[in-house]
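In structure tokens below, several structures.
Read-outs: derived from the displayed coordinates by stated rules, not from any lab. Given the structure is predicted, the values throughout are model-derived calculations rather than measurements. Cβ atoms are built from the backbone, for glycine too; each structure is taken alone.
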Structure P
Amino acid sequence: MYELLKVEGRAKRGRFHTPHGTIETPVFMNVATVAAIKGALSTEDLENIGTQVVLANTYHLHLRPGDELIRELGGLHRFMVWDKPILTDSGGFQVFSLAAMRKIKEEGVHFSSHIDGRKIFMGPEESMQIQSHIGSTIAMAFDECPPALSDRDYIIPSVERTTRWLKRCMDEMNRLNTLEETINKKQMLFGINQGGVLEDIRIEHAKIISEFDLPGYAVGGLAVGESHADMYNVLEAVVPYLPQNKPTYLMGVGTPENILEAVSRGIDFFDCVLPARNGRHGHVYTNEGKLNLFNKVHEKDSSPLAEDCNCPTCKQHSRAYIRHLLKAKEMLGMRLCVLHNLHYFNNLMLEIRNALDQGNFESYKKMRLEGYKNN
């Protein structure tokens, strides 16, 4: 159940109650693709930096170690030792990214494993079954993610198929949640809005899927090649047609700037690989913008990554030491940067929630954006 606690313009401050705990929104979901954060972070680390939700990848877990194995071992929460909410994607984005190795039909998608080339079929029912085996808190509907700048002739039938697939996902999840052997019989399904950058199609699709009265809704198919301006225009157009009393999730986004802009347009949930990926390459986030620790200016710098940060990395280590670790290719350097970045994103969301609670989100947003711009 979602509680809408406060509204400032279109920005929402909410609380989402799940079988695995309550999520305070807006929230950033840390991406644990194969049930782990890339960068050698444990679930204990995630707990210590204020993580509320982790996102795991249905497609990758189906390939390795296998969703049947995860089910046999008691589900993903037990497997990765995490008792808070987990959201699993449906595999739809991987289908999009494997364009050269896929064949989309009404029943589902035939594609080849990127690991060993073996043939795989996934449709709405298969995606729901895999996610049920994993036992995640929130399962995403299986959709087709068309390239954002696709033309109308491609987008229209693609979106219509996504709607039909959503109905099949609902039917299959309802069936699975009645089975004795199902790990999480209270698993929730989020629908996904598609339509590229074509606002009229996006709006019509939002109206249709809103009638399904699901626990939450995502805006998918963005941050896949369109401009930031196009993304913001789509959000301004479509979010008013998704239920305000349900969480709204912008998939795969984004930078701190993207998050601030999307919150002001009514988004509750975010996920992105950028903080972990950038951290592994020595790029760290601060309120003054992003730092590249490989730059020579940090070679003798004894200050922390950010003076105003209380993450475990900044409490103990200097820029000079972390730069040395990265240059020496020591795993600890990568780990410390990822830890800092994920803390930064989680803390950014906390500050956003506090600003919404106090009714000064717009002034907070302006201050943060100015800080990023001045770097």
Structure Q
Amino acid sequence: MLQHVLLERDIYASEEHKMMQSMIQDFIAKDIIDQTEDWEKNGMVSREVWERAGELGLLCIDMPEAYGGSGLDFSFSALFIEELAKQGVTGPGFSLHSDIIAPYLLKYGTEAQKQKYLPIMATGKIITSLGMTEPNCGSDLRAITTHATDQGDHYIVNGQKTFITNGYMSDMSIVAVKTNVGTDHEGVSLLIMESTMEGFEKGKPFKKIGMKAQDTCELFFDNVQVPKENLLGDEGQGFKIMMTELARERLTVGLNAIGGAEGALKNTIAYTSTRTAFKQPIANFQNTQFKLAECATQLQLHQAFLDRCSILLSQHKLTAESASMAKYAATEMHGNVVDECLQLFGGYGYMWDYPIAKMYADNRVARIYAGTNEIMKVLIARGLFKELFAELRKK
């Protein structure tokens, strides 16, 4: 019923998109839904689901075929993100792997690094993570203390990372470290670190409010020897690289939010159409109709903006400010929609067996990770007053 109200989205209108959408839905139904309860108990998904995603060509979708990807444009990656979110699938960290780690390697990696990691990443036979956040350092990435000491042909890395998505299952992680500490050349650099390296340890998966099937954990580095050829990009350029690539990461969070909001709405429309109170469907009450009408309108508006941002990303024109707007606005909308929908479920909305309850718990973190929504507002404001802040810095 929701599709009768929402306009068809041009970004997903091609026959190729429709075919992929059908394949994704089939993948979710056959390989994910029935496994979710076990994954939640284990605190992580299976490696088999990663390899199945690889077999179907759903990993590294917009990577060039020369590196094992499908060679499609970003809209196909966006479609995968949204379809997973519609079904409340938060366990497999596919998007981090395909939409953050893979682009880092493609844009800044050496040819040897690309050939070594990208093809096998596309198969799902290795799982990757990103080590940025530290126990005492969240959004302020310049304040990281994990450091790499130059030893000629290698670095010695010491430190700790936390809240690492895919952390416990990861075979390789791109880790932000401080290099040349205490010198005029001190800066942030990125290192490719494999979990088999001596001194690389993982903490147990965290017990979280939601996203219980997602293996989020700490990473520890105790005198880990990392070859110089594992430096990603130039030394000291890590912060610049991370800031550049955060636009795509924040857009993916926004896409997940609009997919999740659509899933919550569909679920709630179906529930209120069959659940009765006072001898009539809940959907017959004006309050229910008005609440869902408001939610559908907000979803439609945000879909239009996120579609525009996806097109801009494909054209390499998406700005940091627009990505921040997308992440901030879509996740706030998502939170509001899920909250309104849960209310319409009444007491059943608070039961874990109902998908709306999991959506409520799972997606609260979206307003925190990839930069808190407060930080998003700061970045947007800096763009609005860019010239003023530039003048103030001169003084």
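Quick check: 20.5 is what I get for mean count of other Cβ atoms within 10 Å over residues 184-191, calculated from one of P, Q. Which structure matches? So the calculation was done on P. To which of P, Q does the computed value 24.4 (mean count of other Cβ atoms within 10 Å over residues 24-31) belong? Label of the source structure: P. When mean projected area of the Cα convex hull in nm², for residues 200-335 alone is calculated for each of P, Q, the greatest value falls to Q. A value of -16000 was derived for helix-only ellipticity at 222 nm (-39500 (n - 2.57) for each DSSP H run of 4 or more, over all residues; to 500); which structure in P, Q was it taken from? Going through each structure in turn, the value belongs to Q.
Among the shown structures P, Q, from which was the value 23, 18, 8 of semi-axes √(5λ) of the Cα gyration tensor in Å, for residues 88-143 alone calculated? Source structure: Q.
Taking distance in nm of label points 7 Å out along Cα→Cβ at positions 40 and 280 as the criterion, the highest value among P, Q goes to Q.
Could you tell me which structure in P, Q was used to calculate Rg and Dmax of the Cα atoms in Å as 20.4, 61? It was calculated from structure P.
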